[in-house]
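Listed below are the structures to be examined.
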Structure 1
Amino acid sequence: MAIVDIHAHVYPEKISEKAVAATGRFYNVEMSGNGAPEFLAEVNRTTPITHTLICSVATTPKQVASINTFISSSCEDNPTLFGLMAMQQDVKDPEAAIEEGIALGLKGIKIHPDIQQVNLDDDRLMRVYEIAEKKGLPIIMHTGDYRYDFSHPRRMKRVLHEFPNLVVDAAHFGGWSIYDLATEFLEDERCFVDTSSAMMYLGRRRVRELIELYGPDRVMFGSDFPMWDPKREFDFLKSLELPAADFEKITWRNAERFLNMSID
């Protein structure tokens, strides 16, 4: 059986320490590791995790192509990795950029409204979602932050209603740091959610409650490496002692559905 980490960030080794430090400052957390793909692979060898979906966030249009080339190259070097393409709201021709990402073998798109300083439902991103829906590309969107309004779950709800066939992972149980508020907007929606940057904050009882509330068919395991140690995150999920069928969905089968691909 495969074990899939659906949410991990990586950076080129020459800038990984700087990028990880910046992320740590943004979230005021102590990071786990240096963020290089090689380090992630080394960590995963100590876990049952068999595959990881990797991404990186573009903060300027010119970063998109280089990030996508880096993610694609990292996946070519390590068959346990598959990747998402970066996208940024000011890219002049998003369809061409997305086509380039597809040609590189990337499986979907990563958007982080808070770091990119753009509303999740901004018209520029709505064009990206339109293209993604047309091409059948899934999107992982950072959702929720008590400090900002960019990624508020109500904005996610608008996107889901505007694009009913768009496949979305509203990351961090639908609302990082505002988990309870997220359920008010997303409980009855059809998006996926993931466990990344949530479980250690919430504790076992609340995580079980959220899995039950969203339903095990919608939840995917994610570590948010290098913010969190994938082994520790997996061990926490396993400690919930979920029914075997639910555990399999969260760690594998839902990722297959999200990515529309077989993983073994």
Structure 2
Amino acid sequence: METQLWLDDFVKACEKKSLLFKPPHDEQREALCRPIQKTLSKIPPAELQAILLKHGLFEPFEWKHIHRSVREMEKRDIWKIVEEEYHRLKRKWHGPEAPIYIYPIARAQQPAGRRPIEKSGVSFKECLFLFLAPDTPLLEIKALLAHEYNHMCRFSRSNLDETRLPLKEVLVMEGLAENAVQELYGEKLLAPWTRNYRNNRVREIWKRHFQTALHVQGQEKHQKFLYGKGNGSLPRWIGYQIGFQIITSYQERHGRLTTRELLTKTADELIAGSSFPTD
């Protein structure tokens, strides 16, 4: 999707108003979220805006920097590169159609290393979003796209209601997505959370906190398991590492399967065939 046009409309709307005392939340919502209603009708624009801001979308008060960020991203052909890579993945994985919405990430105008998040994404059954900076390395963009599009492929095969996914499916989805990144681009592009903690500690946390919670439904209830509490019982990003290790240990036991083959396995199959016991 040519979201650079929507971004230009957002900047123009901001320029027309006096915004000295009020950040342009409404202008951002109308320019960047309302057009997506045709694709993602189940989420109202205000709710979608809140979700996107939570996942890395630039804050409305950053509007003065957006024109420059978009022009720099255009010079690097980021929209074209993402489109070409998406079509390659779609063919490789026999994946679904995927509208892709690219927006600058929060504080995109700052140098790498000084932003709160360097890149981010979020996916739904109907579409996906990428939040990037003008200097995001191209391989990292492709890895992020692969991770998010893999989620869409999983949604299209599972017939599960994404608002009622059990924790076991969410763990497996994250593991499958990052395993796909490794298959395509190698270990160097893996997220840091794939190797935060030693195996014996991960297994201990699994037995103590995850085994009895695998059927828990609801995104809010999943947060502490995925992102941790920042304490000893549930350290940061622990659920993501567990998901990745479920997939890697499954392949150690059954031989390496392609991403396409893995996407056909149920969460129960993958967990049962891994080194993460459920009893």
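Every number here is computed from the coordinates shown, using simple stated rules; none is lab data. Small disclaimer: the values here were computed from a predicted structure and weren't measured. Cβ atoms are built from the backbone, for glycine too; each structure is taken alone.
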* Structure fact -> Note: helix-only ellipticity at 222 nm (-39500 (n - 2.57) for each DSSP H run of 4 or more, over all residues; to 500) at -13000, derived from one of structures 1, 2, originates from structure 1
* Structure fact -> distance in nm of label points 7 Å out along Cα→Cβ at positions 95 and 119: greatest across 1, 2 for structure 1
* Asked: Between structures 1, 2, where is distance in nm of label points 7 Å out along Cα→Cβ at positions 15 and 63 highest?
  -> 2
* Asked: 2.5 is what came out when distance in nm of label points 7 Å out along Cα→Cβ at positions 223 and 247 was calculated for one structure; which of 1, 2 is it?
  -> 2
* Taking mean count of other Cβ atoms within 10 Å over residues 175-182 for each of 1, 2, which is largest? -> 2
* From which structure (1, 2) was distance in nm of label points 7 Å out along Cα→Cβ at positions 79 and 207 calculated, if the value obtained is 3.1? -> 1
* **If FRET efficiency 1/(1 + (r/R0)^6) of positions 111 and 215 (r between Cβ atoms, R0 = 41 Å, to 0.05) is computed and equals 0.95, the structure in 1, 2** => 1
* **For 19.7 (Kirkwood radius over Cα pairs in Å, calculated) the corresponding structure among 1, 2** => 2
* **Highest-scoring label, criterion being mean count of other Cβ atoms within 10 Å over residues 47-54, among 1, 2** => 1
* To do: Using the calculated result 15 for relative contact order in percent (Cα under 8 Å, 6 or more apart), pick out the matching structure from 1, 2.
  => 2
